[in-house]
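Visitor: Pasting the structures here.
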Structure P
Amino acid sequence: MLKVDIISEIEIPDPVLEHIENTLSEIAPTEVNIVEDIDLTEIVEKFRDASRNQVNAEKLLNTLREVLGVREFNNKMVIVIDDDGYVPGLNFVFGVAELCGNIAIVFTHRLKISYLGDTVDIGKLFYERLTKEILHEIGHTLCLEHCPNKRCVMSFSNTIYDVDYKEAKYCKTCIEKARSVISWKKF
């Protein structure tokens with residue numbers, strides 16, 4: 001069974017969690033849980049670049065790997081941070097993950113931006129975007145790279161338009177690749 005634990009700085013509604021669980025269940029039986037009572041604020045703040053007012057996602061991911069310890073391949077951890085992230089060489093990222101690993105991070109700041117540059121209500125559109133980015137980053141932990149199918153949740157998102165265009169599901173090719181990895185990992 002694939003187990004996904006989510007630590008989130010924001011409340012994630014049950015329908016979002018159910019959609020994530022149902023979508024991942026197309027790859028393997030899946031259980032998604034919210035983990036409470038873990039405060040990562042101090043760790044996140046250590047990697048804030050004050051000049052950019054963003055969190056260095058790569059450094060944070062590396063530290064979280066050390067803090068959270070080694071996990072079985074089928075046990076994934078997604079950290080949802082209500083902030084803006086970047087990696088060196090890019091202006092921002094929606095998220096980062098260990099390819100074929102266990103830990104993923106999703107940053108919510110850019111998911112709240114409308115096409116006009118202001119912020120959107122934390123409502124349906126925001127949660128659709130959040131769902132897609134959580135699924136995308138979990139896909140990376142399942143050894144999936146970026147997909148050329150622009151509708152697949154594994155397609156690369158350079159802008160919020162790209163996030164909105166893709167669907168909150170994996171294409172058939174990505175499902176088969178992930179199933180193959182899972183059968184190879186024998187869990």
Structure Q
Amino acid sequence: MTDPTPDPAPYSQPEPYRAQQPASELKAPPGTDPNTPWIWLILLVPVVQTLPVFFLDWTAFVEAALVDPTGMSTAGLFASPAYLTVVALGWIGTGLMIWFAFLDWRELQRRGVPQPFHWAWIFLTFVISFAVYTIGRAVVAHRRTGTGLSVMWATIGLLVGGFIVSMVFAIVLVQQVVDMLSAVPFS
């Protein structure tokens with residue numbers, strides 16, 4: 001019969017704690033500029049994508065919705081050139097942002113920025129916002145170069161400005177609906 005306890009000889013005692021060498025800091029060469037044209041184009045794309053929304057005939061859409069109880073007349077909005085332009089610019093712009101993010105990432109590597117924020121984060125544009133890439137990239141670029149936070153602040157300004165513009169637009173649209181409703185005689 002064999003002894004079920006293992007032989008302690010093959011096991012060695014753990015080494016005493018020893019401080020490891022600190023990891024080398026990921027720093028770009030001094031004076032590296034993290035501002036590429038590509039990051040600024042990424043910020044420009046959402047503005048361009050949104051502009052056709054202001055050219056949609058919202059008054060006709062609201063009037064059609066109020067007059068037609070079936071709502072079928074409002075479907076004309078979805079065939080208007082402005083709406084089709086909004087949809088097309090959405091897809092084209094998102095594709096451009098992905099391409100620009102890759103070019104931005106490649107340019108940062110070319111400039112010597114070690115491990116820049118990876119361009120694939122831009123794919124979160126599909127589910128969250130382009131801001132994930134631009135803010136993350138700004139923070140990482142700032143850590144590597146000491147500059148580059150202007151992209152983050154521009155992104156935040158763009159988001160806040162977009163929120164304000166959309167609220168004003170919604171208020172104006174609701175006011176138009178209220179004005180139209182007050183003009184319609186109810187029987």
Structure R
Amino acid sequence: MKRKIVERYDLSDNGEVIIKISSSKVEDLYSQFDKRSSFSKKDLDPELVSYIIDSVTEIGKEKFYLEFYFDEVIDQTLHEKLQNSIKNYFEYLQDLKKKMMREEIKNSFIFLIIGLFFTTISIFIGENENFWVKILSEGFLVAGWVSLWEVLATLLIKWLPLTKKLKLYKKISDCKIVFATHP
């Protein structure tokens with residue numbers, strides 16, 4: 001199955017997958033909301049970002065590079081600006097994911113403290129024979145386990161997709177980028 005997916009792409013002479021992107025002009029690569037910023041500070045067009053991410057995800061571990069085609073001729077200075085811009089944008093996405101991961105860790109630590117606190121209180125007051133104190137103890141135990149479950153869910157369920165995205169963005173920011181004009 002994987003080989004069929006890779007066959008949808010052109011391959012370079014040394015076997016790298018070529019992800020081709022065609023646009024009439026350079027400005028089409030960028031979000032249209034920020035027309036005054038330099039290329040290195042602009043956001044890439046969301047559809048372009050999605051296409052690149054989907055393509056790189058689709059080809060998996062295959063080596064690849066991005067090849068951009070334009071109707072206009074790109075001089076070397078603009079070529080370097082565009083390369084840096086694309087690299088910077090995916091590094092920016094990496095920074096956002098790292099920030100999200102730090103936030104998840106911070107929240108998990110808070111839930112861990114809360115969970116341990118409630119569970120400890122439940123254990124200490126659970127030995128009391130009073131009916132209402134026993135109900136309160138069970139409530140603390142449930143609250144403690146819910147908080148501890150949130151920690152486990154973050155570590156077991158949320159963490160893996162975040163690290164995969166981080167690796168994907170790194171892979172894209174480190175890739176070779178080639179620019180050409182339409183024949």
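No lab work stands behind these numbers, since they all come straight from the coordinates. Note that the coordinates shown come from a computational prediction; the quantities given were computed from them, not determined experimentally. Cβ atoms are built from the backbone, for glycine too; each structure is taken alone.
Visitor: Computing distance in nm of label points 7 Å out along Cα→Cβ at positions 106 and 170 for each of P, Q, R, which one ends up highest?
Guide: Q
Visitor: Thinking of P, Q, R, which structure, once Rg/Rh (Cα atoms, Kirkwood Rh), for residues 26-73 alone is computed, gives back 1.49?
Guide: Going label by label, the one that fits is Q.
Visitor: Same structure, new question: Which of P, Q, R yields 21.2 for Kirkwood radius over Cα pairs in Å, as computed?
Guide: Corresponding structure: Q.
Visitor: Relative contact order in percent (Cα under 8 Å, 6 or more apart) was computed and gave 26; which structure, P, Q, R, did it come from?
Guide: Values: P: 19; Q: 26; R: 29.
Clearly, the read-out refers to Q.
Visitor: I would also like to ask the following. Given structures P, Q, R, which gives the highest value for FRET efficiency 1/(1 + (r/R0)^6) of positions 42 and 130 (r between Cβ atoms, R0 = 25 Å, to 0.05)?
Guide: The structure with the largest value is Q.
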